[in-house]
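Taken together, the values in this text are just the output of simple stated rules run on the coordinates, not laboratory data. None of the values given here were measured: they were computed from a predicted structure. Cβ atoms are built from the backbone, for glycine too; each structure is taken alone.
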Structure I
Amino acid sequence: MTAGVPPGGEFAAIDRLMRRLPGPPAGEVWIGDDAAVVGPAGAQTLLTTDMSIAGVHADLRLMGLDDLGWRAVAAAVSDIAAMGGRATHVLVAVAGPPSTDLDALYEGVAQSVEAHGCRVVGGDLSNAPQVVVVVAVTGVVGEGPGPVLRGGARAGDHLFVTGPLGGSAAGLRILRGLAAPGRPPAAASAENPLVRAHRRPRARLAEGTAARRSGATAMIDVSDGLAADLGRLAAASGVGFSLGDVPVAGGATIEEALGGGEDYELVFAAPDDDAVRRGFDAAGLAVPIVLGECTADRDQRQWAGTVLAPSGWEHRFR
């Protein structure tokens, strides 16, 4: 790194890299949303990829390789959910030391794709100093409106979240408290719902489809924390927001709900809360929780009458 040049965030880096690459043709979405949208209208494919690195995205002292495999798939599939789509096919590339237990890792991969209704169709293997799992997913959008992007929210739209937040971060806190040096946490902790939220998160595919069909104008998954991800949705849409109460998972803190991330709940904007309620009821899903509303002041970031401080996870780059 050049002296005097502070590290930047991954999203500033993405913006810079976007300017170096050609843009999409009309009707397609490439870099900058949860997933790319390619192909002709009415027959579009969703494409996404996600990387999970031991020591960065997962602490293998606190979970097994099977958990890492599950989480890697869930994180990538969640991008398809955030577009209102259905995941179809998965590619899994794994790099790691020669001692890596691939059978354990792929047990988690197999369980996760089964739970999320998709299939592994290929991948790659290589050696590396630490375990790295790269998952690419294709998806489709079913009947009804097209994919939901981040940039369609309008002032006056209601903001919703599909469930309480902070569970994964609280589970990580619990695991760290239970772990003794050189020894994994007690197996009994696996039954703790917060620990399970961290080790085995679920992508909200059905909820994403219900939101799309209920008139969602913008949507994003909570992977890096509510404050960060909602801020990205607002910036893409050119709106601000005012939030009331934020739903916190039982046993989690408000700080974990706002900045913890890896909950993979969906946050979306929609103009008609009655239509959202009817749509989720018809799908047999829990009605999402109203967070607040979008505002015309694009710089507004308000929570409970105060400015919502930036928080959440972001990789650093020059």
Structure II
Amino acid sequence: MTAAAPDNPYSQGLAYVDGQICALADARLPLVEAGFTRSDVTYDVVSVWNGKFFRLDDHLARFARSRAALRLSPPVHDSDIRRILMSLVGKAGLRDAYVSMIATRGVPLSASRDPRRYANKFYAFACPYIWVFSPQLQESGIKAVVSSVLRTPPEAFDPTVKNFQWGDMTRGLWEALEAGADAGILLDRDGNVTEGAGYNVFAIVDGMVMTPAEGALLGITRLTVLELAAELGLRTKVGPLHVDRLRAAEEVFFTTTAGGVMPVGRLDGRPIGAGGPGPLTLELKQAYWAAHDRPEWTTAVSYDG
């Protein structure tokens, strides 16, 4: 992993706010911004690794679907977004970056809660790459618990629309931390696995790579792992994953843009397999990071100003 140029004054990140680029530390939002006051917002996060965006087109397409689902129409086109993200990373000189694009309901045009009476906004920022779980923790295996907190049902809010409505996931994280664990896994009302606070969940059961079909974000890293598993000749299944099967799994891992394939070593205080990263998990992890050099999935950043 390589950092930004040490002499770049923007090496800690840049932001795009109201049509202007500024240092991330100086970025500000109005208090009446509905993305803040009502969590009326969608976002997407794409990574840059070794100077290349990973699956940028897939992230832009998902961001467009999420905006459409929430009826958000900020004054930017996909081509504008691509240019802005490129500019943020390039000007900051970041070789490995966490890059967020955000669409909000915006600021009310009058004293009304009518969502049609708002000026929708677009924001973005780029900063040095963020790990949800550190590489050191991944080496030993994440400690996870099955949370008693139920995931918000899809009938209430579509989990395939990336959002900041994290009340349930934050409660689940607090429960995990207070139990001495690192992460929580939320279930639906039928005892099926959904997701955790910013990551998809996989289990390897009888040699099959399994992940939930519903109740979770359709992560780009999740998609990548499924495609890589197929290339490696591994059996995969996208469908209901009951908690009993999770607890009986030979291996468990999480996936997210901010961390890749992240092995789980213990679940509910008990070791999974030998209690560390399993062999298939490590094979998929290696394949995932190697895929960051595949031309069909990468877009080079211009650092020439």
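Supply the structure label, taken from I, II, corresponding to Cα extents along the principal axes in Å with the calculated value 54, 54, 43. Let's see the in-between values first.
Numbers: I: 54, 54, 43; II: 54, 46, 33.
Source structure for this number: I.
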If relative contact order in percent (Cα under 8 Å, 6 or more apart) is computed and equals 19, the structure in I, II: II
Entry that produces 4.9 once distance in nm of label points 7 Å out along Cα→Cβ at positions 121 and 297 is calculated, selected from I, II: I
Highest-scoring label, criterion being FRET efficiency 1/(1 + (r/R0)^6) of positions 97 and 281 (r between Cβ atoms, R0 = 30 Å, to 0.05), among I, II: II
Structure with the greatest value (metric distance in nm of label points 7 Å out along Cα→Cβ at positions 49 and 225, set I, II): I
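Out of I, II, which one gives 3.5 for distance in nm of label points 7 Å out along Cα→Cβ at positions 57 and 105 as computed from the coordinates?
Values: I: 1.2; II: 3.5.
The structure behind it is II.
Where is distance in nm of label points 7 Å out along Cα→Cβ at positions 81 and 113 largest, in which of I, II? Numbers along the way, then the final one.
Values: I: 1.9; II: 2.8.
When distance in nm of label points 7 Å out along Cα→Cβ at positions 81 and 113 is calculated for I, II, structure II comes out on top.
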helix-only ellipticity at 222 nm (-39500 (n - 2.57) for each DSSP H run of 4 or more, over all residues; to 500) derived as -9500 - corresponding label from I, II: I
